[in-house]
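These are the structures, in structure tokens.
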Structure I
Amino acid sequence: MARLGRPAVVGVDEVGRGCLAGPVVAAAVLLRPGFALAGVDDSKKLTPARRDLIFSRLVAAGNSIGIGVVSAAEIDRTDILKASLQAMVKALVGLNRDCDLVVVDGRQRLPLNLPQYPLIRGDALCLPVAAASIIAKVVRDRQMLYYDNLFPRYGFARHKGYGTLAHRQALTRYGRSPLHRQTFAYKAIA
């Protein structure tokens, strides 16, 4: 629904797409009118400490935030692209706010009847998408820290499920955990 004044633009992004373990997590963010914060950028460009700080400030400022999570098991049942889009849809539904436009990081449109603008490198070019990138990354990283307590021999606290050398060595030694994406291939390391 169109409004007078500033259009309500929601940014949507996901993290965890290229991981060997854990969920894909998406965030949808609608920034409060007049919200400004230095340093909001693509989460991949920020240190973990900087992401945590910005995350806290985004939440404390009362911005509208929705989170969508799709498990490794669901990724295996469908595929990573469908799971990523599903996580983004869940994040938008969780946002529970009307908007004038959804800016989606990447080239895919979401399977929703909303005005959308897919934007490649949106997390580096659009403030609400960058905010969504940070929210999704911090939420997923915190989940992986929790999973590290459940499955400590895989080192999730260090690599967050990405295919690092240490992670692939652990997979070669111990096999896959229930958090691992069973359909994802990896190069075994002796």
Structure II
Amino acid sequence: MNKTKRRIFTTAIKLFAEKGYDNAGIEEITAVAGVAKGSLYYHFETKEEVFDLLLEEGRKLLYNSIEIKFKNCENALDKLKAIIMIQIKSIIKYTDFVTVIINNTLGETPRTKKCQNYLDEYVSIIKKIIDEGMEQGVFYEGDAQGIAYGILGVSFSSLLYRIKKEGNVTPEQIYKSYIEIVIRGITKV
């Protein structure tokens, strides 16, 4: 992605997070990015195309992180720990991206459906880990999909609370306290 396209893209993400997709207009995106309106339309046909790129880029980052982390995992418990650390780091590092996804998951619009599908696809990875752990006898039996959504939801809410309450915290600090609670609640060991 060239410099101008990247500037438009990162500006749009920031404005989508701050103002919401519908309230972030093309004119404002180009003004804040410091580019002409024609430059935006040279790189993107519509604002929706910018949003689609956001989902695509976010997916690539997430899946690359998972692939790298899972190479060193020997079992479901290790994978669960890895995915939780990935979630924590992603939420802290890509707060604007995560905000845009969360803000666009409710409703019945094509955009909200895309975000719901994005989260469903990600949760299916966590569900597979939970299923694997249940099969291995490491995790308690239960609704794997519900547990997977719970892990994602608790990650979002506990991280937002800790960041707001304590200011700057490292992913490692959050992971240490969070992992103990999750692992204690789900594992038989």
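Laboratory data are not the source of any read-out in this text; all were calculated from the coordinates shown. Predicted model, so just to flag it, every value in this text is computed and none were measured. Cβ atoms are built from the backbone, for glycine too; each structure is taken alone.
Tabulated results
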{"quantity": "Origin of the derived value 20 (relative contact order in percent (Cα under 8 Å, 6 or more apart); candidates I, II)", "calculated": "II"}
{"quantity": "Ranking I, II by distance in nm of label points 7 Å out along Cα→Cβ at positions 30 and 134, the structure that comes out highest", "calculated": "II"}
{"quantity": "Parent structure of the calculated result 29, 37, 24, 9, given that P(r) over Cα pairs in 10 Å bins from 0, in percent, for residues 54-93 alone is the read-out and I, II the choices", "calculated": "I"}
{"quantity": "Which of I, II yields -12500 [helix-only ellipticity at 222 nm (-39500 (n - 2.57) for each DSSP H run of 4 or more, over all residues; to 500), calculated]", "calculated": "I"}
